Structure P
Amino acid sequence: METLEVAGADLQPTTTRAAARAQLVVRFSALGADDPQREATLLLTRVGAIRMAELVAAPDAPLGEGAARLAAAAARRFAGEPLSRILGRREFWGLEFAISPDVLDPRPETETIVEAALAVFAGRRAEPLRLLDLGVGSGALLCALLSELPAARGLGVDFSQSAAAVARANVEALGFSDRAEIGVGDWAAGLNGPFDLVVANPPYVRSGDIALLEREARVHDPRLALDGGADGLGAYRALAPQIARLLAPAGKFFVEVGFDQAADVISIARAAGLVDLATHCDLSGIERVVSGGRPQ
């Protein structure tokens with residue numbers, strides 16, 4: 001049988017599952033993957049169509065006809081494509097989301113928005129809150145919040161019709177279609193409040209810095225979701241007055257910011273009349289989220 005040589009991997013139909021997993025772990029480790037064993041297992045189960053129980057119970061079984069698919073997927077990963085893009089899936093806040101080239105690949109640091117919002121709304125979780133996710137993308141933030149706020153209803157808006165279609169599909173697949181709507185628009189233009197909770201992960205990379213991003217983001221994330229203009233703050237200038245207009249009297253907003261942008265975003269929010277401004281750090285200690293409310 002023909003051997004499939006793929007960027008250092010030697011996968012063929014007679015290669016055992018255990019041997020394939022070992023090869024992939026070595027290659028993913030060299031690639032700098034955060035969790036090479038997890039990535040190898042996901043490729044084998046999702047692409048190689050091997051159930052986890054089979055992988056554990058019969059590690060010496062051959063790959064068989066799944067070898068070609070596995071080799072092709074491994075080649076893409078070895079070339080630097082994120083595993084989530086290869087699988088078309090990403091886990092966020094314990095939920096699994098379909099993603100496409102039209103939406104940002106949700107990052108773990110964005111969960112800081114969910115954590116911060118839930119901490120502030122801890123005493124209001126049973127209330128029929130009204131949520132707004134501006135730049136909804138895959139729907140990750142909106143669905144994560146709805147999963148924790150059982151009486152809440154939400155609206156997600158995206159400028160991209162293709163992104164909105166992905167969000168709608170995820171809302172339906174995760175069982176939130178009775179509590180969430182997805183629309184297409186230019187941020188909050190034309191929307192009427194009030195909203196109790198407004199979240200956003202807007203584009204905040206300086207235009208000139210996009211070429212300096214890691215390949216996973218630079219090549220595979222949509223530029224529309226990355227490019228924040230010359231200083232990276234364009235979206236916040238557009239969002240701040242709209243958030244101030246839409247927030248309920250006791251409402252709060254939470255927006256993700258770049259690693260050096262918290263102070264500037266706070267200044268923009270303050271100029272729009274927003275108050276009680278604060279920052280929230282991600283697991284790396286970076287000020288990742290700015291929050292606040294409207295004057296009482």
Structure Q
Amino acid sequence: MKLDGIHHITAITGDAPQNLDFYSRVLGLRLVKKTVNQDDPTVYHLFYADDRGSPGSDLTFFEYPGATRGRPGAGMVHRIVWRVGSEEALDFWAKRLQGEGGALERESGKLRFSDPEGMGLELAVVDTADEPLVATHAEIPVEHALQGFDGVRAYSRDPARSAALLGEPLGFRDTGGGTWEARGVSRGSFYAYDSPPDDPGIGGAGTVHHVAWASELEDHEAWQRRVAEAGARPTPIIDRFYFRSIYFREPSGVLFEIATKGPGFSADEDPQHLGERLSLPPNYESLRSQLEQVLTPL
């Protein structure tokens with residue numbers, strides 16, 4: 001029983017139109033689901049991914065309109081890393097991102113920048129046998145497109161505390177230097193620690209809310225039991241309609257989710273038309289008229 005790398009990463013935005021413009025127009029991801037936060041349906045939950053909405057490519061956002069910017073600190077993810085195929089891809093992205101504001105930091109095999117709300121992002125040249133998870137975009141050659149997540153970096157004051165949970169219970173492999181890898185049958189992702197800044201973290205726009213790791217549907221109950229036996233106090237299994245979830249905090253403080261790889265986003269939309277309308281799980285469909293009045297027009 002292995003976790004198949006990152007399933008999705010969820011962050012916070014205070015400006016859904018700006019967020020949509022950056023992640024779809026600039027970075028070339030496909031908006032594959034426009035739905036609501038199922039714990040607060042007055043709030044958007046937007047999913048950007050490859051053409052199919054594949055686990056391993058989904059970056060999602062809760063929109064709290066006008067939310068003030070946060071800042072990452074201890075117990076928070078501070079950088080999201082995508083894979084690209086070559087240094088030539090980094091050349092392409094360095095040129096494309098120059099007109100979008102914000103500083104760029106380039107080194108061999110890596111390009112670092114921030115989104116419009118200050119969230120730390122990185123593109124890394126990665127040699128892997130994992131399938132590239134690519135979205136089609138008219139302005140971005142397929143060979144330069146983002147290929148899915150490589151991993152995330154988090155701040156921790158005592159990363160050694162997390163080893164007992166990341167290791168045997170969750171099956172992450174310690175690759176040294178404060179970095180762990182979750183690798184399953186089809187793909188893998190890294191989870192790495194850095195020393196935090198002195199100032200405490202503040203949740204808000206431009207910060208990561210949680211990181212979800214991918215599970216086979218038939219293994220999900222066993223994962224819930226395993227996490228509970230490890231003392232991490234997971235939630236009960238929650239049916240999110242597009243996948244099932246459990247949540248818990250790893251010892252450094254980062255909120256983890258284990259999410260199933262199905263049923264997927266085509267459960268209520270044709271794969272050719274993902275994200276084109278507001279999708280509501282069946283138990284929220286009766287609220288459609290009220291929600292359409294309070295959600296930000298997109």
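Taken together, the values in this text are just the output of simple stated rules run on the coordinates, not laboratory data. Remember, it's a predicted structure, so these values are computed and weren't measured experimentally. Cβ atoms are built from the backbone, for glycine too; each structure is taken alone.
Any idea which of P, Q comes out highest on mean count of other Cβ atoms within 10 Å over residues 96-103?
Values: P: 19.1; Q: 12.1.
With respect to mean count of other Cβ atoms within 10 Å over residues 96-103, the highest-scoring structure among P, Q is P.
Please compute relative contact order in percent (Cα under 8 Å, 6 or more apart) for structures P, Q and give me the label with the greatest value. Largest one: structure Q. Starting from the value 47, 46, 39: which structure in P, Q was Cα extents along the principal axes in Å calculated from? Among P, Q, the structure yielding 47, 46, 39 for Cα extents along the principal axes in Å is Q. Each of P, Q could give mean count of other Cβ atoms within 10 Å over residues 48-55, but the derived value 23.1 comes from Q.
Taking 24.9 as the value of mean count of other Cβ atoms within 10 Å over residues 56-63 derived from one of the structures shown (P, Q), identify that structure. Intermediate results must be reported in sequence, preceding the final value.
On the way: P: 13.2; Q: 24.9.
Clearly, the read-out refers to Q.
Here FRET efficiency 1/(1 + (r/R0)^6) of positions 232 and 272 (r between Cβ atoms, R0 = 35 Å, to 0.05) was calculated and came to 1.00; which of the structures P, Q was it taken from?
On the way: P: 1.00; Q: 0.30.
This figure was derived from P.
Work out FRET efficiency 1/(1 + (r/R0)^6) of positions 160 and 184 (r between Cβ atoms, R0 = 25 Å, to 0.05) for each of structures P, Q, then name the structure with the largest result. Mind dumping the intermediate values first?
Numbers: P: 1.00; Q: 0.50.
Once FRET efficiency 1/(1 + (r/R0)^6) of positions 160 and 184 (r between Cβ atoms, R0 = 25 Å, to 0.05) is worked out for each structure, P has the highest.
Comparing mean count of other Cβ atoms within 10 Å over residues 120-127 across structures P, Q, the highest value is found for Q.
Calculated for structures P, Q, FRET efficiency 1/(1 + (r/R0)^6) of positions 32 and 192 (r between Cβ atoms, R0 = 35 Å, to 0.05) is largest in Q. Determine which structure produced the value -3500 for helix-only ellipticity at 222 nm (-39500 (n - 2.57) for each DSSP H run of 4 or more, over all residues; to 500), calculated from the coordinates; the candidates are P, Q. Of the structures listed, the value fits Q.
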